[in-house]
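So, here's a batch of structures to check.
Values quoted throughout were computed directly from the atomic coordinates according to the rules given, and no laboratory measurement underlies them. Since the structure is predicted, the reported quantities are computational estimates derived from the model, not experimental observations. Cβ atoms are built from the backbone, for glycine too; each structure is taken alone.
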Structure P
Amino acid sequence: MDEMLERAAGHEFYCFLDGFSGYFQIAISPEDQEKTTFSCPFGTFAYRRMPFGLCNAPGTFQRCVMAIFSDMVGDFMEVFMDDFSVFGNSFDICLNNLEKVIIRCEETHLALNWEKCHFMVTEGIVLGHKISPQGIEVDQAKVEVIEKLSPPHSVKAIRSFLGHAGFYRRFIKDFSKIAKPLCDLLAKDTTFDFSQKHSSF
């Protein structure tokens, strides 16, 4: 994830594309369709296209789109599931890169959801981070959500909070030192006592 963000950040223009009904664009081979069989009041059916919920669906979809764009990924685009980021260091370069991606989508019958696409913008959110010509920044909306979380009052709540806060640890100097009082509460055979020193985090 970090490498993907590093490659995508720092460009002048971006296009953010969204695959339409992502998984459902992947056909299931006839010999495997019986593995998706389900029953309902109207009979027994099997999927012909990959639905959400299959255990291997995310990996299969990611491999498929990576194969489609293998010669472009890392050069002028990044792919994560059904979210595609196209970039360039000038308007014309980005537009040219976008054209290559759109042509590839047409060739492979990969449909895009135009309502969720953003073209020729100077910043956008990728994997929960804001990327722009200035580099990688936090998504302010996510920070506001973290700030509004109520103080954790159980081990499970502390794990959840540390997961949220740890998502942006790259932007927080000495995150491990700051979070240590909370992490200490997760130690085995420790009595849970959430006090003032914990709430300062």
Structure Q
Amino acid sequence: MQPAEGADLWKVNVKEVYALVAAHRHLLTREEGERGSRFRRVEDASRFFTSRVVLKLLLAAYTGVAAEEIHIRRTAGGKPEADYPVAFNYSHSGSYVLFAFSRQQSGVDIEQMQEQFDYAPVAAQTFHPFELAYMQAGEDMRKRFYQLWTRKEAYLKMTGRGLDDQLSQLHTLRRSSIVSFDVDTEHTGALALEEGAAVTVVCRELVHP
């Protein structure tokens, strides 16, 4: 299986693949098992285990390498990577884990839009002036906040930079290599590819009976 010219996106509802993940827990390394067990909340542990197991299963489908032989490591900036010709990234929030597979570096982010979250101070500190203007011009400022935030997260994950104190200098609206999309009515997401890449998104949902 080969990713699309831009990127393949897979969305996974953690609650719907419990049996799949349980049947493939042997794919987790000892370190991954210990890391997952340290989460205090069951929901966080479930998202972590789901992200690692499903990532290995999907990478196996894209590369032809047995899932048991796939090893994931992290860069100094914390970005997951592996020695395969398919680039990947993933993000999780709420009930979903979102995966991106592409032929070039990519970053993906998903956020559950929280009704009670006080987003205005965060936007004031981290958004570019043009991004602030865009957010404040819309009827649904909360949704626009999350759209902009996921664009920043996706871009930083693509570059491997991580969050820093220069977020307000990053103007994501002018970057054609970043695309926003709705995952469902409660979650929004963004995909970032290398500058100049064709941003074609194919989104699939992984379900398990």
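So distance in nm of label points 7 Å out along Cα→Cβ at positions 10 and 74, computed for just one structure, reads 2.2; which one of P, Q is that? It must be structure Q, since only it matches. Could you figure out which one of P, Q the value 21.8, 61 for Rg and Dmax of the Cα atoms in Å was computed from? Here the read-out was taken from P. Identify the structure, out of P, Q, from whose coordinates mean count of other Cβ atoms within 10 Å over residues 106-113 was calculated to give 24.1. It was calculated from structure Q.
Between structures P, Q, the greatest calculated value of distance in nm of label points 7 Å out along Cα→Cβ at positions 26 and 170 is seen in Q.
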